[in-house]
Every structure is written in C-alpha cells, then in structure tokens.
Structure I
Amino acid sequence: MEKENLLAYSEAKRLLSEGLDLISSSKKKDRTLAAQYFERALELGCEAAVYPMAECFACGYGVKKNAEKAEALYRRAAENGEARGWNALGAIWEEKSSESMEQAVQAYHKAAEGGDVWGMYNFAWCLRSGAGVEQDLDGAMDWYKAAAEKGAPQAQCALAYLLLTDCEKPDESAAVQWYEKAAQQNDARAMVSLAYCLRSGKGTAQDKKRAAQLDFQAAELGDPDGLYNAGCHYLFGESIAKDEAQAASCFCKAAKLLHPRARYNWAVCLAKGIGTEKNTEEAARLCRLVKRSGDAQAADAAAKLLASL
C-alpha cells in the first residue's frame, strides 16, 4: 500500500473509532461530531463507516433524518457483507407496507444466515407468525434457539414461550432454563415469566418466595406485569407485609402503562379508598377504558364495578 493511501486508511480508521466512541459514550456523547467523523471516514474510503452513517441518517444522530439515504447506506453495508445491514433493510421494508413484507422476510433471512442476532430473531418471528412467509414453528424454534445461544434475552424469552405453548412436545424444564438465562440479564419480561413458572411449579420446583422477588425486580424495572403482580403481593400480603398504599401505587403505575387488570384494580382502589383517597369519577373513567381493553375477565369485572358506582 502506498504511503499516502496508508495514511488515509489510518486516518479513516481513527475517525471511525472516535465516532463510534462518541456515539456510545454517555460521558462525551456528541452525535453531530460523530456523524462528521463517519462522513469523513467514508470520503477516505472506509467502508466500515457505512453502517454507522446509515444509523445517523435513520435516527437523526447529528444529521437531519433522511430515510432514503439511510436505506441506500444500509443496502451498501449489506452488499459489503454486513449482515446487520440486511436486518436494517428488513425492518424498513416491514414498516413500508404489507406488500413489501415478503421482501422484508428475505432480508431478515439473509441477516440471520450472516450471523446477525437480530436478523435471527426477526426471521424467527416471521416464521412463527407466518408474516410474509409460510408459518413454520420448527424453523422459528431453530432460529430463536440460534439467537438465544448468542445471548439475546428477547430470543431466550421467545424460545421459552414456544417451548411452553406452541411446540408439538412442550418442554417446561427447558423453558424455565431459558427464562432463567434471560432473567439473569435483567430482562423484566423473563423475570415475570419465570415468576409465573415458580409460582405454579411449571417446569421447576414451586418457590413462591423467589417468584415474588422476581415480580418486585420486574416492577422496579417498570414492567407493567411486574407492577401489577407486585401490587397484588402488597394488597393481599403475599410474601411481604400487607401495604395498601404500596399496592395502590403499583396499580396506578401499571395502569398508566395501559395494563387492563391494573387499571381495574386501581379503579377499585379509587372507588373504595384503598391505599388512596376516594375518587369515584376517576374510577368510573378507568372502568370504561377497561371495558374496551380486550381483556374479557377485567372487562367483566369493570362493568360490574361501574354499575355499582
């Protein structure tokens, strides 16, 4: 490599590295400067800067959002052999219209085959749901497992759910193990699901104390089901001292996240003054919302409460 080209290559790699550091570092985040670095690295012929520059245009990091430029750069990254470029293209095409879903599936498949964990996850979802492709639960499980083995907690949860519910031969024990792996990565949804398994003894020894601990952990992370479950623990004194004010607070927080049963429980608290001041007007408003929520059990209970107010 000629000296001038070597210097240009070295400068491009430096700019790319510093740009990535500026994007990721919470202490010195400067997206405008990062975008400038990526752009200059591209001018110097650094193809590794294509994907991060695409992200800048897609998200408006340091530049004005430009979907067309982002898509063109994602395609360039994909054609350069970056599997994540195909995954990004798949997401773009999936959002465009139902007509482009088949194209999105093909892009996710390429990303998955290229080793991109999100490509694996998204392709598995398509196979599971039959979106843009013929439904294939066995294929979905294989790809979820591939992503799960790479450590993706979302895939671990999805695989666990399939093992519990959708596969021909459910494997509750394996499902619990995958929920455990995801929960250890601080995934709130996994915590709630694992808590359910522990509470009911599904695939593992029953352990209501640890189930409650997981519910509270998920609640601290802001998960609506975790908040709802924590509220129930406080309300009934399950595995913790009864505390109606804490119960009402949990139901209120989950209700704000549109959790139907939490909305109903929060309405009960307001209607009867449990852990909070009475407010029958707000309770009635919540009941009307719950009736339209799609949760049949909560809707039926809300209708009865509304009639009594």
Structure II
Amino acid sequence: MTMNTGQFNNLYTRKIDMAFFEGWDEEPEQWSRIFNSKTGDSHNNTTQILAGMSRWTSKAELANADQQRFKQGPLIVTNYEPFAVEVIMSREQIDDAKYNEVQDMAKDAGHGGREAVEQECASFLQDLYDSTFYDGKAAFANDHPNHGDGGGTQDNLTTGALSDTTLKDAIILFRKQEDEGGKKISSRPSKLVVPQSLQFTAASILQSALQTGTANNDKNVLPNLELVVSDFWDQYTTVRWFICGNRHQLNHIWRVQPEFKKRQYMNPNGSQSWDGYFRHANEITNWRHLVGSTGV
C-alpha cells in the first residue's frame, strides 16, 4: 500500500505521544502506594461527615428502647487544581528525529508531569501534620473532637524517633481508635510510611529478626507491615513517619487524568506544540486508620 509523507508524520508524532507516557511510567509511582486513587466527576468533591449511634443498651421487658440518632458533622469540600504545560518542538528537531532527540524531549515532559504529582502528594503528607482539616485540627492531632452525642476527643499523634518501641506505641494507639459515636472501629495497621532518610531504619525494624552487629537476638513480634518509602517526602522531613490501615481516607482524586496531545495545526514558524494537562486534588476525609509521629 502506498503511504504518503503526511501518514509518516502522523505515525511519528504518535510515537512522540507514546514517549510521553513512557517517561511518566518509567518507574512505579510512589504516591499510589500511600493514597487511595479515586476519580472525580464534578467541579469539586463533597463529603458529609456523619456521627452514628453508640453501642446498644439493654432494656426491661415492655420498656421503650433508648432513642439514638445520626448527627451531621462537618461538610468537606475539595476543589481540584489544574496543571498544564506546552511543549514546543521546532521544525528542525522534528526533521532530525533519526537522532531520537524528540522522543527524549517527550519522555522528559512525562517526567515533569509525574514529578508534579509526586511533589504535590509529598507536600500533602507534610500538611497532615501542619495544616488544619475538617475538624479544625491537623490530621495527626491529640485532641480530635468526636461529633457524636457522647462528645469527647481522640488521639492519633505520637512522638519520638522511629524505633521498635515507638512503632509499637503507635500500633497500640492505633488499635484504640473509635468512631464518631464512640464504637471501636477494629482497624489494624497495614503500612509504615517513611521518608527516604528512614528507609534503612524502618527496614531494620520490620524485616530483621536479628540485628546485624548487635547482641539483639529478640524475635520480631511486630505485625506484618508493608514498608512504603517516599523519596519525595524527604525534601520536607527526615524524621516524621506514620502508619495506616487499609480503610484510611487519604485520597488522591483525578478530575482529569494526565493528557499529552498534539495540536491539530502546525505553528506559523513550522514548529509543533503538544499540550500536557491534568487536574487533581488531595484530601483527607477521616483521620481514623492513621497514626503519625513527629519523629522527635
């Protein structure tokens, strides 16, 4: 079949589009090992906190049961933030494609988009300690208010450098958590999340029954926690760490998944533009199933 020059160009520019996502996926994403990945379908994401009932109480024969109610807590509204880039490739760069320069540029653009997502997620991990959220407290705090009729506060913040002892203290604190109505949530931690600086400390605690170069011959009795290391969190902290359970509500929401599209028409100077775009948000809709340490 005869193929004209325009068809060759379309094939080549399609290769550039693919090279972008090769750069994006070159290494496994780190944020997705920590955050729940969700998809948004409106201009913001809204979550209503509800406080349920407390445990049932006994009653006498023919007596009326105690009345309980569901109570509304805070309304969480999460807005999405757009990220975009225009990648311009000159006519000469496209002409000289045999040297793979253009594919390398597309891969580099993919790295840039991937870096933006990782950095945003790592910054949000820092916000969990330093910013206030739906209940007027940081995500890790020692005085979270309960929104049920019983009131009171709860604690998911601990202190101390990462060690066998402080990790066990965090697990004990984790297992004490209750819902808004004061009922045990029966959650178990499943992951230990650390910055890169704590990678080997965490691995020694979790994965070594016997510690090299020491007289420590104790059996490792910690639960089977998955170790998650964030290289990007390291620029914000070298000491903080936290544990989380499978039902945590630390979410990353894609409103628009990453795109990289060639513009339909060539620029007047013969160059070609590709537009990269995504729109996302990070949120936490419940502090439970998380316990964090300041690291000091």
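A few notes on this one:
- Computed 47, 27, 15 for semi-axes √(5λ) of the Cα gyration tensor in Å - originating structure among I, II: II
- Read-out mean projected area of the Cα convex hull in nm², for residues 34-153 alone, computed value 7.6, structure in I, II: I
- At a computed -23000 (helix-only ellipticity at 222 nm (-39500 (n - 2.57) for each DSSP H run of 4 or more, over all residues; to 500)), which of I, II: I
- At a computed 0.90 (FRET efficiency 1/(1 + (r/R0)^6) of positions 106 and 178 (r between Cβ atoms, R0 = 41 Å, to 0.05)), which of I, II: I
- Relative contact order in percent (Cα under 8 Å, 6 or more apart) - highest-scoring structure of I, II: II
- Origin of the derived value 3.0 (distance in nm of label points 7 Å out along Cα→Cβ at positions 58 and 194; candidates I, II): I
A short reminder: the numbers here are calculations on the coordinates, not readings from a lab. Worth saying up front: this structure is predicted, and the values here are computed from it rather than measured. Cβ atoms are built from the backbone, for glycine too; each structure is taken alone.
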